[in-house]
1. Rank structures P, Q by distance in nm of label points 7 Å out along Cα→Cβ at positions 392 and 456 and report only the one at the top, that is, the highest.
2. Once relative contact order in percent (Cα under 8 Å, 6 or more apart) is calculated for all of P, Q, which comes out largest?
3. Out of P, Q, which one gives 5.6 for distance in nm of label points 7 Å out along Cα→Cβ at positions 32 and 384 as computed from the coordinates?
4. Consider the structures P, Q: one of them gives 6.5 for distance in nm of label points 7 Å out along Cα→Cβ at positions 80 and 480 as calculated from the coordinates. Say which.
5. Given that distance in nm of label points 7 Å out along Cα→Cβ at positions 88 and 464, derived from a single structure, equals 7.9, which label among P, Q identifies that structure?
6. If Rg and Dmax of the Cα atoms in Å is computed to be 35.9, 133, which of P, Q is the source?
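Please treat every number below as a calculation from the coordinates, not as lab data. In this text the structure is predicted, and so the values were computed from the model without any measurement. Cβ atoms are built from the backbone, for glycine too; each structure is taken alone.
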Structure P
Amino acid sequence: MDYRNLAEEEILRLKSQSCLADDWGKVLVAEAFTTEFVHHTRFSGEVRLGVFRSDFTLPGGIKKHSGLRHVTLHNVTVGDDCCIENIQNYIANYEIGQGTFIENVDIILVDKLTTFGNGVAASVLNETGGREVFINDKLSAHLAYILALYRHRPKLITRMKSIIDYYSNKHASAVGTIGKHVMILNTGSLRNVRIGDCCHICGTCRLSNGSVNSNELAPVHIGHGVICDDFIISSGSHVDDGAMLSRCFVGQACRLGHNYSASDSLFFSNCQGENGEACAIFAGPFTVTHHKSTLLIAGMFSFMNAGSGSNQSNHMYKLGPIHQGTLERGAKTTSDSYILWPARVGAFSLVMGRHVNHADTSNLPFSYLIEQNNTTYLVPGVNLRSVGTIRDAQKWPKRDGRTDNNKLDYINYNLLSPYTVQKMFKGREILMNLRKASGELSDIYSFHSAKIRNSSLVKGIHFYETAIHKFLGNSIIKRLEGISFKNSEEIRIRLRPDTTIGSGEWVDISGLIAPKSEIDLLADNIESGKIDRLKYINAEFGRMHQNYYTYEWTWVYEKIEDFYGFNPETITAQQICSIVEKWKEAVVGLDHMVYEDAKKEFSLAAMTGFGADGSRLEKKLDFEQVRGDFESNPFVTAVLKHIEDKTTLGDELITRINHLV
């Protein structure tokens, strides 16, 4: 924009409207500037003003014309059509975008060269340090995972820190920015804060040393009583109602409020925190905690739901709060659950009661950990038949609230994947070895610090085998979908993988499921300097996510012989048909278990509390009015439809290749 000096008559007019300037020669204005809407304003240092032409319509219908009233500006650029009034102290060293509304604020300033929260070290997992993650605008859950957990590669961590330092220093400035169409109302102090477009800050107490990465597609809301120090808040997030954050990263579409307090913690896409407290946690995508009595501390979580009164302890009163733990993706805690770190809980497991024996159930996913008489009992695989597990898997994609085109986290929602199924292979082997070592007639089996009952062990093997059948069969059917084969050789050619990437171990790096070989290759490239920018690292995560199904098939192909005993290089149509029959049996079997589990929610016991003053019939009618009847429940009808669709899908493939048998 072109600016000009004020004319002599404009200076006289501004003086008559109670305006002052240390040096009127340093006040520059846009070509079409008029003095009409500038009153009681003091100018200090270099100030640039746009034009004031538009009105703002506020809640309740009141209109205010853009302009400056009762404000002190020091080294400030004000864009076109801004309204700034009633600033108790002053605004210093800021560029303010067009259409921004600022009213009743104590102070807004940048008082030194600052990186606006970039490069701040959050001491996650270990409160005493050693796993610091250096927060920045482009931080993804996956990048943070490697920074926090790959400390066995010190050269990698050093290189990553230098990459983040480069980004932080590149964005360092002694002048802050407030974007276009921002609203800042009834707020305390904003110090060394960069604010993106379309942000809404209302009733906030204090923001210090941070970035609010709001934009038009995904505005950020920061509300009443909020205090944030050394922070970054990503696009689409809401921080409200007295939330207090210190050295925290808030990812895209997160919601923190109702007096939630957190320090040295990371919250990635779609996390929710209300009422409770977090300290040194790594909250991967969809970590949810709603209750006042819940403390999350020194833990790594993702797709997690914390029950009321959930608590962990990272302190055994010896060397300080140095312990950490992991609840792998999809794990849940019930009300009043407690875990003494260190511990590791397998994916999609349920934790109930108090656990002080440092269990590691990472190779036994979909389990229950239940405490009885201070002993941890493990029920392997039982969560595979739970209606809650299936409902969770369906709800997460629907609850992705990110509207920003540039998504920081690459989230894989699959319940069954090479990551979870490889654990089931290991879990099945563990259970079979336990039975072999202790005898089939043992009442109780010991696994690390947990106990497994005989019946639970037998069922666990069955659950894992059923789920493996389901996953491998799904992949094979998908691979052979829509193709007419003339002979078994054509089937074998189609089954061959498109790439060698995907064999071996897989990892879940906080929402992104990928072959470990690809993560190791990325780490190698960062160490060597081949990849040297945050955007290139994130692009690599995007590539892995995009190629997931290609890599998944490589892994499945290798497992065909391990599980079914059929060499994929010599497999026949008849053997494919037998795999599909087992797959159908597994899918329908699991769906029927889920169906029966859902039925419990409509039993007579579930109707307790309904029909408060009436008969059994009134209880049933009251229940149906509130909850509906079982057969018409949307989830139940979806399960029945799934059984029908999957049966048809399997039959279609068998029909298509049956003539080759």
Structure Q
Amino acid sequence: MKKKVIIIVCLIIIIAVLAGVYVYISNMPKNEPQSVLENYISQINEKNYEGLYDLISSASKESISKEDFINRNKNIYEGIDASNVTIEISSIEKENNETKISYKESMYTSAGEIEFENQARFIVEDKEYKMQWSSAIIFPSLRETDRVRVSTITSKRGEILDRNGNKLAENGTISSVGIVPGKLGDTEKIRNENISQISELTGVSVDYINTQLSASWVKDDVFVPIKSLANNETELKEQLLKIPGIQINQTNARVYPLGEEAGHLIGYIQNINAEELEKLSEKGYTSTSVIGKSGIEAAYEDRLRGTDGVEIYIQDEQGNKLKTLAKQDKKDGEDIKLTIDINLQKSFYEQLKNDKGFFVVMEPHTGEILALVSTPTYNSNDFILGYTQEEWNKLNNDENKPLYNRFLQKYCPGSTFKPITAAIGLTTGKITANTTFNYSGKSWQKDSSWGNYNITTLTAYNGTKNIANALLYSDNIFFAQAVLEIGENLFTENLNKIGFNQKLDFPLALATSQYSSSSESLTEIKLADTGYGQGDLLINPIHMASIYSAFANEGNMLKPYIEYEDGKQEIYVENAFSKEAAEEVQKDLIQIVENPSGTAHDMKIQGLTIAGKTGTAELKTSYEDTESGTLGWFDCFTVNRQEGDLLIIGMVENAQNNTDGGSHYIISKIKNILQ
């Protein structure tokens, strides 16, 4: 009986303890104060200010309405371009019914990084921790009546200059066309008629104009911008100014004096987008920053961009500055001087503007890039002035691909590659200037293992089948046999040596030249085709210019460069070819122009020595393909030209459409300039 009583008493005690534990647990908060703080900071980074309000206590909500709370936080955090807000908790203390958390907070802003020590207090409401909020949570010294202000001194973006100081991108002005609503017309009918006329002249839709005019900040006497125009569009501006309510102001903007003539080379700037800002906020970019999007503007962005002078400070009700939170001094961007010659850039563009193709022009003894042309192109100024949706769709959907930068890509070089095969053969000793092959006619195959496939060439000639004649007559068969004599391993080893399958060190992102479309060994037929510039061979034109420079520099390939360094020469590949090989190839290339039988004799200019090679590249998708188009190439360099030597790589697409052949079409354009 006694044992039963003891057991019953123990059970009662256990039940009581468990009940107490249950009551205790059931009354415990569902969250932790530190998790509330971390969630609060997360909501700031997500710009979810309504979510912040849900985390604060009832007492805090009594002191500020939800709308005022959201506006205060939004205006401050977004006004200073706050991003990447982080905290590091240093201590958590219990004080009666409160929990106090001390922490270090940091954030990136338009004036740089801000760091400060702060405290937050939490109480339990409805079994949840809530923050006791005041403006001091934003910044410790911020009172409810204070404001956070941002003062900005705008920096200048560096300008882009040619080798002689001519401006290729400058900080100029454009015309901002806008409407003063109160002057647009006395009746709705007149207003609508004027808006329709403005729309017709500017290409801006009526809906867009009405949307701008109905914005909350618009008043009758306020200038409402709707379209930007170049300063030289005087006739259009005169027509617009005849419409009541139109006002035209001057505004600072990036201006590109050459427009289309250097579109792909210089590129353009635009407002930074959200994805870019997320990556670059730590570098001081803000939501109002502009950034280089393509060309030189993008390649030299880090040096061209200026840093605005910005001060973030707390101001009291009377307008007094109480405390500076962050300050960044103004720093203008750096001017970039290029090796480009503005006159050559304009001349080569003028010759090619109606075609699809490119020109790369280099000083053959220094590596300086003198002109880079890709056509068709765009006018960089149009990105500053702004496209209508119709204009953008037309540009983006143009079958000629004006947004496609051709001198950055890689192409099948055709016969312009034959001098490279010759130079490799001579350098390795696998062939010599006296090496000859025995064949006749315009078709050849190694043996019956090739099946129905034959190497064909355009011209049958009676002379010796050696390097000089093979280059003179552009003989495919000779170079197919020559590369088989060299052998795949030695040939590809030398191609790798001169930069194939490697990124060329150049400010603009160039496609990587290749001799194979896979990692597998070349078949015998593919190797033979590669020897005369076909197969899977693709080469970037700036890389081609570097290779051809070896023929003008005793076998040393020069590194192409585009930032002006007063004629500095840097060797990219020393002894890319032997001195003797380079001299032999240069001599033979000169004969291609000088000799009446040469494929480029139409390039001959009296009193000027030119070494050059024609090329017609077939864009076959298979050996049986007879429908695909061709590329017309001409690669050349002058020798001891009085005005300074030029190395020119030129190509035009759809060469089959030119009655005089693609190479000769390009030759005529180069000749127009050199004459």
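1. Q
2. Of structures P, Q, the maximum of relative contact order in percent (Cα under 8 Å, 6 or more apart) occurs in Q.
3. Attributed to the structure labelled Q.
4. P
5. The correct label is Q.
6. The structure behind it is Q.
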